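**Student:** Structures given as structure tokens follow.
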Structure I
Amino acid sequence: MPALQHPKLRVAAVQAAPEFLDLEATIDKTIAYMERAANQGVELIAFPETWIPGYPWWIWLAAPALGMQYVQRYFDNALAVESAEFQRLADAARQCNIWLSTGYSERSGGSLYMGQALIDNQGKTVLTRRKLRPTHVERSVFGDGDGSDLSVAATAIGNVGMLNCWEHLQPLSKYAMYAQNEQIHVAAWPSFSVYRGGAHALGAEVNNAASRVYAVEGGCFVIAPCATVSAKMQELLCTDEMQRQFLLQGGGFARIYAPDGSELGNRLEETEEGLVVADIDLGMIAQAKAAADPAGHYARPDATRLLLNKTPGTRVISQVPEGSSWREMPASATPAVVAAVAE
């Protein structure tokens, strides 16, 4: 019997600043990076959390009332799934023959969510998800995801999953992903540039450690893209020296980790834009999990188990009048509603 064939591929984590608050320009920059990566033989490229159209840093800098000046512009430049702009990304993935994982602020109806999408090298959307629970002041901008967002997709390049930022500090969410035999994980981060002097938990050391531990616990490869704060972004968002100290330029610490926790690929300076690139071999996972597979042979389900509810968080279910039929409304219209339609 022939031995199993394990995918080997070149992957890249993006470290860059978006064209802040500009949907079209950030998509242009996304496609430019996809082309650059494809020219280097990269088969999977990953972009940071809310890469399109950028992370709403104003929520950490001032009172909510002062941040209202950005709300309309941020909403208008958010990305809607199945929109023409989303299709541009899918078309670019096909043209570049590259798999794409990207973060974005998702506009759906009148709400925003912290979205991620996985698109294959044929331009097919394999998986979309939302951050299960936005962190701290992020909840003033974004809504919650649900259990269906803790999903791993079985693909030609391996079992691929994605989480955002401090979802990597949620033990039960992580375990739900491990239990789906995740092999390649995208850990998307926004930048480690905020509150540098006074909040160690928000810095690169702690959060890169979370990505590294995820690789070891899950026995998987972790691609951890990380955005930067550009001089242009700092100038727009910071009105005084105190705010400039709260939000420093740079903060880019993109990394790639192997299942044994070792760091792979090159490093970039924290203010530098570019790609962290590494070659990975999924055959390495068996060696890592031989020692410890927390959702497999190293588990004790008689003592501890996880209940994962993957039911989508439908907001409204309408009663069906007698003699009528019902249907789900199109996802592009109102994805959270199941409506009764009299016929």
Structure II
Amino acid sequence: MQKPIKVACVQAAPVFLDLHATVDKTIALIAQAAAEGAALIAFPETWIPGYPWFLWLDAPAAYLPLVHRYHEQSLVLDSAEARRISDAAREHGIHVVLGYSERANASLYIGQWIIDDQGQTVGVRRKLKATHVERTLFGESDGSSLRTFDTTLGTLGALCCWEHLQPLSKYALYAQNEQIHVGAWPSFSLYRHATAALGPEVNIAASRVYAAEGQCFVLAPCALVSPQMIESLCDTDAKRQLLQPGGGHARIFGPDGSELATPLAEDEEGLLYATLDPAALIYAKVAADPAGHYSRPDVTRLMLNRTANPCVVDFRPPAFDTLEPANDAPTGAQEA
């Protein structure tokens, strides 16, 4: 980071299971953030086409029609809808980190797409391991998704949701000099009466600890569950107990764990703004740099495989028809 920058962090509800309408809302939020002078805007996990809450509410056979619709409304990179978003980033001169369900052929992945202020793709990543019932819908990534990206704003990294509970994955980004981190969350509206692990206290703390551990800025965008989503997904009292409206808890943290923006009410849509001063990075790392002077690689170290692992690798056998006959072949065989 060379200078202070203003950033925007989204707390809003997507237009659930509607790709085109959510792209429209995405572009409107991009324009709003840019008009307020933000150089970066961060969107929640699976912002497009919304988080698949139905996975947590019923048996797989019951929600298959929603799975079909979710596939249809997920975003394909380099599609016309994707180009609308990158064009908006260029038009408004703002970096975008977009959380989305990526459709790649017949598979879905929980993705984050990083776009610069010229509308160019800086990087794309996929959630390394889908969480719990998410695995019935989404595939997983490989070590190529655990990397940072150099931008004109600074060194940028991103993770989704409970990737922030994976110590080694976090350290992989800390060790790559991450300065600005986007930690995307879907909403904290699920199973409120059953477990604290899915609630706001634990997961806001995870974002805050990430900032303090890695001595980096953390933008933690968080979506809302809208009344319309409850109406479409919760057809019984039991389901309405499992999933409730609201759940928006977006935050922005500094490298010392301090809050840099006033939170919105959990059912309020809007953008959080903060100015990130690179001097704060130096002050924090002077005290404790986990991948520098405060590390002990002689005692503990991380082994990271950043190699992409595609399921198909091209193999081209030697062109035998161009080979010369062996010189040591038997004389009789040559004459024959």
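Bear in mind that the values in this text are calculations on the coordinates, not laboratory data. As the structure is a prediction and not an experimental result, all values here were calculated from the model. Cβ atoms are built from the backbone, for glycine too; each structure is taken alone.
**Student:** Using FRET efficiency 1/(1 + (r/R0)^6) of positions 45 and 205 (r between Cβ atoms, R0 = 30 Å, to 0.05) for the comparison, can you identify which of I, II gives the largest number?
**Tutor:** On the way: I: 0.75; II: 0.95.
Top value of FRET efficiency 1/(1 + (r/R0)^6) of positions 45 and 205 (r between Cβ atoms, R0 = 30 Å, to 0.05), among I, II, belongs to structure II.
**Student:** Let me ask you something else. Ranked by mean count of other Cβ atoms within 10 Å over residues 189-196, which of I, II sits at the highest value? Intermediate values should be presented prior to the final figure.
**Tutor:** Numbers: I: 23.2; II: 14.8.
Structure I gives the largest value of mean count of other Cβ atoms within 10 Å over residues 189-196 among I, II.
**Student:** If you rank structures I, II by mean count of other Cβ atoms within 10 Å over residues 101-108, which sits at the top with the largest value? Mind showing how you got there, number by number?
**Tutor:** Numbers: I: 25.8; II: 16.0.
That would be structure I.
**Student:** Work out the source of 13.5 here, i.e. which of I, II gives that when mean count of other Cβ atoms within 10 Å over residues 77-84 is computed.
**Tutor:** II
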